[in-house]
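Have a look at these structures, which come just after this line.
Laboratory data are not the source of any read-out in this text; all were calculated from the coordinates shown. No experiment lies behind these values; they were computed from the predicted model shown. Cβ atoms are built from the backbone, for glycine too; each structure is taken alone.
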Structure 1
Amino acid sequence: MNNLLKKVNDKKLEATYGNPILMPTACPVCGGAVRIEKKYNTEVLMCMNPNCNAKIEGKLIHFIGAHGLDIESMSTATVRDLIKIGWLTQMSDIFKLKNHREEWIHMKGYGENSVDKIIEGIPTSLELWKVIASAGIPNVEKRTAMLLADKFETWENFMNAISVKFDFTSINGIGATTAKVIAEFDYTEINEVMKYITVKQKIVGGKLDNMSFCITGSLNMYSNRDELIKTIEANGGKVAGVNKNLTYLICNDKTSTSGKSKKAKELGIKVITEDEFNTLLN
């Protein structure tokens with residue numbers, strides 16, 4: 001085990017600095033069998049049921065968090081609800097939630113506004129470091145993910161490095177233990193996710209560098225939101241929800257009383273029209 005615990009018998013663990021404690025004989029969530037497993041130089045007590053709701057929940061909460069999809073409108077409670085009814089079992093299921101909209105909006109505790117906000121908040125593109133960080137690779141958080149993204153630049157290059165057994169310790173800042181984890185991790189689930197998203201190309205010196213935008217209301221000059229989003233990202237900008245760090249809210253009706261408009265005004269975020277947005281590109 002670790003420095004604090006050592007195995008005494010099948011049912012008892014002895015704390016080095018305390019009284020003996022009983023080892024659980026079953027997972028408290030799913031009731032499945034538990035076993036001590038060695039994971040990357042650490043022994044941990046694990047539930048052996050791959051379909052345990054606690055495992056699925058932990059994986060998905062990490063995936064939609066700030067270092068992943070960053071879906072601010074999707075709470076832990078929502079994830080639990082959707083796991084219980086079987087809509088979420090793996091990461092790629094997030095991108096299929098729109099198919100359940102009509103049933104979802106009638107569920108207790110939800111409605112059109114809350115459901116649409118979640119669905120609209122699911123991104124179709126991510127920076128490479130976020131794809132890597134969201135995969136759930138042990139020991140690989142933002143710093144390491146960014147080192148990998150800077151080195152390989154595309155998901156395909158990263159996957160090729162895995163297949164040719166690249167020496168990840170050759171990257172300054174990645175040690176032997178983390179390199180082993182990266183090389184041995186199962187990328188099946190995150191590769192399924194890659195069918196639904198694209199990796200944002202790193203834009204250097206774009207006209208919208210360090211700017212973030214949120215879009216609300218109807219558009220006049222762009223055929224749809226996707227076209228406007230692509231224009232923003234192609235010029236180095238970022239699309240995000242309304243938050244205190246947002247640069248602009250794009251809305252053609254400055255008298256709008258929509259939720260996004262109200263929140264933007266409360267936070268003192270500047271509201272601009274499509275025309276005003278286009279002047280930023282000139």
Structure 2
Amino acid sequence: MADQTRILLEDLTFPEGPRWHEGRLWFSDFYAHEVIAVDMAGQRETIVKVPGQPSGLGWTPEGRLLVVSMTDRRLLRLDPDGLVEVADLSALANYHCNDMVVDGDGGAYVGNFGFNSHDGSEFKAADLIRVDPDGGVSVAAEGLAFPNGSVITPDGDTLIVGETRGNILSAWDRAPDGGLSNRRVWANLGGGFPDGICLDANGAIWVADPRNKETIRVLEGGVVTDRISTGEMGSFACMLGGAERRTLFICTCLQSGPDTAALRSGRIETVEVKVPGAGWP
């Protein structure tokens with residue numbers, strides 16, 4: 001563990017998609033096929049098992065959990081009787097689905113890898129998928145270089161997405177119906193490799209960077225104000241939460257491929273920061 005952080009939870013296969021909700025951190029443990037919630041004392045609860053491997057998380061306005069099922073490329077909802085399908089994304093996702101942000105109306109933006117990054121396949125751009133609250137599916141934005149972590153600003157007017165293979169954060173103007181326009185580079189990260197991201201109340205974005213094993217705070221335009229090393233561990237996702245949303249939760253692991261599951265090196269690490277979280281998720 002890096003000396004800047006403390007371990008809240010460990011012995012995970014690969015933690016991803018962290019979200020702060022109702023006083024706990026919720027996240028997906030990929031290869032255990034579990035959505036887990038953990039409190040600030042490190043007490044964990046398995047919320048649901050997802051056979052198709054869970055990733056991005058969010059909630060409907062009614063408080064129902066939404067979860068991306070990666071390998072079968074579906075968006076699911078946890079109802080009292082179990083998981084039900086909200087939308088089949090397989091016709092629009094080139095490869096496994098991944099992270100997601102859900103807006104205040106229950107509409108979702110879902111990213112996907114675009115190609116198999118673990119078997120040497122050639123790079124292929126991916127589309128960002130929009131799922132409306134009624135389950136309607138459409139392409140929100142085309143040709144992204146692995147759309148990954150996403151945030152929506154508190155006014156709901158801007159969507160920002162990490163393009164992992166493009167080394168950038170991209171932004172769009174967002175219409176009331178969820179439509180996107182005016183695509184632009186929000187920050188060029190140079191050698192940065194953005195995975196999960198979260199937004200703070202000053203408009204800066206925390207970016208988990210597994211390749212450089214750090215989590216950085218970035219301003220629009222690309223200025224980096226803070227760097228938190230995760231030592232030998234890759235930093236794969238992050239979320240601001242806690243009582244005042246000033247605790248930065250970082251999902252770390254030694255590596256990301258399927259072979260990492262047996263190592264159970266995944267952790268939730270935390271560090272206190274000055275500026276609280278804002279917006280969605």
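Can you rank 1, 2 by relative contact order in percent (Cα under 8 Å, 6 or more apart) and just name the one with the largest value? Kindly include the intermediate steps, with their values, before the conclusion.
Details: 1: 11; 2: 17.
When relative contact order in percent (Cα under 8 Å, 6 or more apart) is computed for each of 1, 2, structure 2 gives the biggest number.
As an exercise: Cα extents along the principal axes in Å, for residues 100-227 alone, calculated from one structure in 1, 2, equals 50, 41, 21. Which structure is it? Let's see the in-between values first.
On the way: 1: 50, 41, 21; 2: 39, 39, 21.
Traced to structure 1.
Which of 1, 2 yields 1.3 for distance in nm of label points 7 Å out along Cα→Cβ at positions 44 and 196, as computed?
Values: 1: 2.4; 2: 1.3.
Working through the options, I get structure 2.
For which of the structures 1, 2 does the calculation of Rg/Rh (Cα atoms, Kirkwood Rh) return 1.04? Could the numbers behind the result be given before it?
Values: 1: 1.04; 2: 0.92.
Of the options listed, only 1 reproduces it.
Can you tell which of 1, 2 yields 0 when helix-only ellipticity at 222 nm (-39500 (n - 2.57) for each DSSP H run of 4 or more, over all residues; to 500) is derived from it?
Details: 1: -10000; 2: 0.
The structure behind it is 2.
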